[in-house]
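A.B. asks: These are the structures in question, set out in turn.
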Structure P
Amino acid sequence: MHMVKVQGQQEIPVGKIICVARNYAEHARELGNPVPDRAVLFIKPASSILADGGTVVVPPYSNECHHELELAVLIGRTGKDIPAGEALAFVAGYGVALDLTLRDVQAELKAKGLPWEIAKAFDTACPLSAFVPAGEVADPQRLRLRLTVNGEVRQSGTTADMLRPVARLISEASGCFTLEAGDILLTGTPSGVGPIKSGDRLEAVIDGIGTLRVDVR
């Protein structure tokens, strides 16, 4: 069982990890994808989590793994069809995450009209920091994000640029899946995604939330 830590609290077992694609317009454009008119959701298993300080292992069936920096939202209690106006009350904490993507595998499967979980859900595909309590974050839409690879800035953005803010994402996701304590929502990535390779060191920072550091093997 995979556990996550909220600062000052006991560890919480992880349920499902719900991810959203194309939630920043510039990221959608850089990949040549249209901006969706509804949330594009997919799920990573808890087995994809990699703790801070861990090592990413790129599967041998891929030659192109990309980094995607994201704000992670930890759900604190059960909810279904949650109104957006009430959604933030269901948040237990916020963290730093990477949604690692095997871009070559994903592109091949999408071109064939096939599911692409193996490009998103492999072991170590979800590096994840500890969480800060939700009460310590005044506004999740006013957070700056930055990712460096070997000290070079690759991604820099703000959660203010989300097409669907956190509250709306929780509301839309809960219309598809019952959200339970320990579920995690990854909220999309700003532009600047790109490849990583063996020997790289990644450092992801979200101001007011924390820092996540991992290496690549």
Structure Q
Amino acid sequence: MNTKIIAQGAEAKIILNNNLIIKDRISKSYRIKELDDKIRKHRTKSEKKLLEKASKIINAPNPFPLTDLYQIKMPFIGGEKLSENLNDFSIEKQRGICKIIGENIAKLHNADIIHGDLTTSNMILVEGNTKNNQIPKLKRGDNSIPFKIFFIDFGLGFISHKIEDKAVDLHLLKQALEAKHFKNWQRLFDSVLNGYKDYKDSKKVSERLKAIEKRGRYKF
């Protein structure tokens, strides 16, 4: 059995076990055990439900039934973190990828799913030949490059119909693009917004996004 920890944060360890990803929520020693158990169980169950719902409408890992109250098990996605690869592509491909990201966020928001941590580090790029006709193809010259974008880590996600929550979701992605992909971040975010037009209340969200940015700009 080939098992290794591939990531560890404050909330969970991410373990690769052959072709299986296990998200194991970490116990917090500073919390009363009964409270800690309750919180970990609730967050594990909530994230699993979000993943199940999201995987039906976008590319996201579909978790297996819970066998451990503190662990989510799901298929391993054989791709690369978008955060580590986006800058290496032509600007045309970067913008094409970001448009698809916007379309996927629109699908989540139409289902009232808030991701809660939209960064390119929580997106997996899978490229290559496939028989799946649903994979979008981005033309570069005479070539056609098939790819999928998978959204991962819904640990901070929740269900909400509020325009404010959806605008904050976009605001987080905008900040992530500016920090990690600063050379072309404005053009990339414009492409995200172009794809996001598929959301039924995209204009309201865009207006609220501007208000959120103003609040941040004048905050002391």
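A.B. asks: Which structure, out of P, Q, was semi-axes √(5λ) of the Cα gyration tensor in Å calculated from, if the result is 29, 24, 16?
C.D. replies: Q
A.B. asks: So if we calculate Kirkwood radius over Cα pairs in Å, for residues 100-203 alone for every structure here (P, Q), which label has the highest result? Don't jump to the answer; show the numbers that get you there.
C.D. replies: On the way: P: 16.2; Q: 14.6.
Largest value of Kirkwood radius over Cα pairs in Å, for residues 100-203 alone: P.
A.B. asks: Suppose you compute relative contact order in percent (Cα under 8 Å, 6 or more apart) for every structure in P, Q: which one lands on 20?
C.D. replies: On the way: P: 33; Q: 20.
It traces back to Q.
A.B. asks: For which of the structures P, Q does the calculation of volume of the Cα convex hull per residue in Å³, for residues 116-163 alone return 133?
C.D. replies: Details: P: 149; Q: 133.
Comparing all candidates, it corresponds to Q.
A.B. asks: Matching task: 3.5 is the computed value of distance in nm of label points 7 Å out along Cα→Cβ at positions 44 and 188. Pick the structure from P, Q. Walk me through the numbers before you get to the answer.
C.D. replies: Values: P: 1.8; Q: 3.5.
Considering all the candidates, the number was obtained from Q.
A.B. asks: Between structures P, Q, where is distance in nm of label points 7 Å out along Cα→Cβ at positions 12 and 68 highest? Display every interim value, and only then the final one.
C.D. replies: Working: P: 2.3; Q: 1.2.
By distance in nm of label points 7 Å out along Cα→Cβ at positions 12 and 68, the leading structure of P, Q is P.
A.B. asks: Can you say which of P, Q returns 3.0 when distance in nm of label points 7 Å out along Cα→Cβ at positions 52 and 172 is computed?
C.D. replies: It was calculated from structure P.
A.B. asks: For which of the structures P, Q does the calculation of helix-only ellipticity at 222 nm (-39500 (n - 2.57) for each DSSP H run of 4 or more, over all residues; to 500) return -3500?
C.D. replies: Values: P: -3500; Q: -13500.
Comparing all candidates, it corresponds to P.
A.B. asks: Follow-up. If distance in nm of label points 7 Å out along Cα→Cβ at positions 20 and 60 is calculated from each of P, Q, which structure is the one that comes out at 3.9? Let's see the in-between values first.
C.D. replies: On the way: P: 3.9; Q: 2.3.
Comparing all candidates, it corresponds to P.
Every number in this text was worked out from the coordinates using simple rules, so none of it is lab data. None of these values were measured; they are calculated from a predicted model. Cβ atoms are built from the backbone, for glycine too; each structure is taken alone.
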